[in-house]
1. Between P, Q, which one scores greatest on percent of Cα pairs over 38 Å apart?
2. Match the computed value -9000 of helix-only ellipticity at 222 nm (-39500 (n - 2.57) for each DSSP H run of 4 or more, over all residues; to 500) to one of the structures P, Q, and report its label.
3. Match the computed value 20.0, 66 of Rg and Dmax of the Cα atoms in Å, for residues 128-351 alone to one of the structures P, Q, and report its label.
4. By the measure relative contact order in percent (Cα under 8 Å, 6 or more apart), tell me the structure among P, Q with the highest figure.
5. If log10 I(q)/I(0) by the Debye sum over Cα atoms at q = 0.14, 0.15 Å⁻¹, for residues 240-295 alone comes out at -0.40, -0.46 when worked out from the coordinates, which of P, Q was used?
6. Looking at distance in nm of label points 7 Å out along Cα→Cβ at positions 8 and 368, point out which structure of P, Q has the largest value.
7. I have 0.35 for FRET efficiency 1/(1 + (r/R0)^6) of positions 272 and 312 (r between Cβ atoms, R0 = 25 Å, to 0.05), calculated from one of the structures P, Q. Which structure is it?
Structure P
Amino acid sequence: MSLSSIKLSHSNRKIQGAVELTGSKSESNRALIIQALSKGSVRVENLSVAADTIIMAKALEQAKEAHASAQTTIDIGPAGTAMRFLTSYLNLTEGDFILTGTERMQQRPIGILVDALHTLGANIAYENKESYPPLRIVGGKSFTDNRVRIKGDVSSQYISSLLLIAASLKNGLTLEIDGELTSRPYVTMTLNMLQEAGINHQWTDNTITVQPQAFQTATIYVEPDWSAASYWYAIIALSENGSIVLPGLKAHSLQGDIAIVDIMSHFGVASSFQEDGLHIAKVAEGTDKGLFDFKECPDLAQTIVALAAALKRDISITGVETLKIKETDRLAALKAEIEKFGATLVADHETYHVKTEGVQLNKSVTFDTYEDHRMAMAFAPLAMVFDEIAINEPLVVEKSYPEFWKHLQNHGFKITE
């Protein structure tokens, strides 16, 4: 398959079968940190095969083999979760580390997390630009304090990063969340996974307290990825008639992106949890709901904006301000790509309106991906309604869903270079 561009089409808009999704990247990367901190007490099953998870595993191995006498450079490429989690974790590991990543990663702010770690007594310095990677981290020092206050509305990964190491700190951690917490399900996911490994916490109002405590013997099973499931929901929504089984997905999930079940009910896709997994099917036109809040599931926003534009359905979205500091400025990228077929995204303070009056589907469109896996996968389902689409730089999907294109081919999509 070409690294630069592929063309997609679907002959009959009918979809049926089953798709085995990879393990959740979000759960996998948390599980790997927990496993490393547990020093062998915790086993992990069904790890994601996503590039971000492979990068995290390799980085943890590098950290384990580091020597205090020599500096170790850990390059996590485009893996944002790895950057945030390792920024805290490396402080507990003996060694002198340079933590760096791609050019885009060096444009993604990390200052709020570094400031919090400085408050606790961490030895972290910026190698180039203040508040941005690369970082120099001298690990293995005891933290001098155990209380920290951190903004809750920028990135929940900063909070999860601190919570993952909390029980391993000599005095534990009392973490106060300043203001509204965005992506709350991801913080809950972190705490629940820690609980599976024997780490208890107290969460009262806006304060989370974790006492110093040892990890217990445990096995963490990583659930399939709900973010990946969202693209199949979009495909079913755009089909004439379609049904797909997604094995392993449960009605009770740690992942906030299970919100796709409710969201897609408004786009005519029904969900049924059965013994062999989640069954999704095209049932009707859905509802006329017009406002969708992505504060707790921001990774779903691209899927829904692309879908709404292709369905010629005007909607409004909120809770998406964090998308500006992801792999790309996802709001700007979405606006640019849906404008290619006549839709647009209009900002009104922190609400964004998808306008579809000018949409034309009877043409071929080439979509750019901006080094962002979710841009590729959010727009690929549109091959169901266009005669043909092209996706530039398609291999970005390896970051979270390496088998995405293969799975599409298995379900009737024609893919050519």
Structure Q
Amino acid sequence: MTAPRQSGIGALLLSAAMMNVAYTMLVPLVPELTGRFQMSALEVAAAFSGFALAKALAQPIGGILVDRTSRPQLIGFAGLTLTAATVVGLAFATAGWQVLSWRLAWGVAEGITMPVLYQLASSLGGSSRFGTARVMGWFGGCCTAGMVLGPAVVGLLHPFLGFTGVFLAGAAVTLTGGLLLLGLRAAPEPVAPPPPVPADRGRAVRTLVLLVGLFAVVDLVNNALFAALEPVLPLHLDDVTGNGVAYTSLLYTAGLAVFMTVAMTCARFVESRPLLVISAYAFGAEAIGLTAVGLFDGVVAMCAGLLLFMTAQPVLYLVARQGVNLVPRHQLGRAFGAFGLVSDIGFILGPVLGAVAYAGLGTPAFLVMAVVAAGSAVGVALLRTLPGRLLPTREPVDA
């Protein structure tokens, strides 16, 4: 691989990490939202879920845009510049409704950007000696690294810069990520003209919809299970240990570190076996991990269960995106846009369903989550022969 191509992949990965630093900066500042802006718990929840909804709805737009240009990095630069602008707006918010408005705009900007980043990771990886799966794994790991850094940046800077200064710093980091995209030395493969229309166009379209829809649902369930734990696990750990804050911080830091490590190292495993077979095993591992959390009150068993769950999470993350990469290059932007629209629903529904289940059932809510994971494992195992066995190699689908 040439040095410019290496530089392009490095810039993309660093840009992805920088985008996600600001993403998690709001989490430790939730008490300031309720104090400084007098936002209710419902309004705070709306700020988070509204962001996820706006991001999901905007991703198909980003997908269409990226398929219509030979230089998607320009759209990525514009998207991250717009993201930085919304972070600046949030920094100078003076009322709760302004916080909500800027979070919605932030979601739209990031939604437009995500299909661009996925398409760049796919194109740069596919034309390098590393391959798409490995670069996509590095991409997921760098995104997670940025999410880990966000709260740490707040902890370091908030005492000196306050709410406004922290988000201005986040905007600067985000804009720098956009500039890295703008400066990519090696452009991805130019957009190829659509191939001739086959005789059975309807069947080809159905195959594409099946591919994107199937792997989007896999990612939706995976996202929903992770998001369902966010409001539930801290409460459960507080009941069991009496110190939910400390144990939650420790477990989530360790869990995200596991996610990042596995995402960046398991590409060869994902490439070596049929994707839905891997999905079945990964969902099974999640089911075992969630069962351990639901059945055992011991901290060691709960930690082991959660870490097993977090080990399976990035495997499913990679499988879903490798599945979308089976779509022809000239439709990859739209495919990732539709994929993001469906899969991000998991982040919207997960916290609500998890909180409702835990409020009504208590600890058995984790067993309900385990049943969902186990059912997903059975479902993808039964579908493993569709279409064309979904081999992990990138096989073009005519359209």
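Derivation of every value follows stated rules applied to the coordinates shown; laboratory data play no part. All figures in this text were calculated on a predicted structure; none of them were measured in a lab. Cβ atoms are built from the backbone, for glycine too; each structure is taken alone.
1. P
2. Matching structure: P.
3. Q
4. When relative contact order in percent (Cα under 8 Å, 6 or more apart) is computed for each of P, Q, structure Q gives the biggest number.
5. P
6. Values: P: 1.9; Q: 4.8.
Evaluating distance in nm of label points 7 Å out along Cα→Cβ at positions 8 and 368 on every structure, the highest lands on Q.
7. Of the structures listed, the value fits P.
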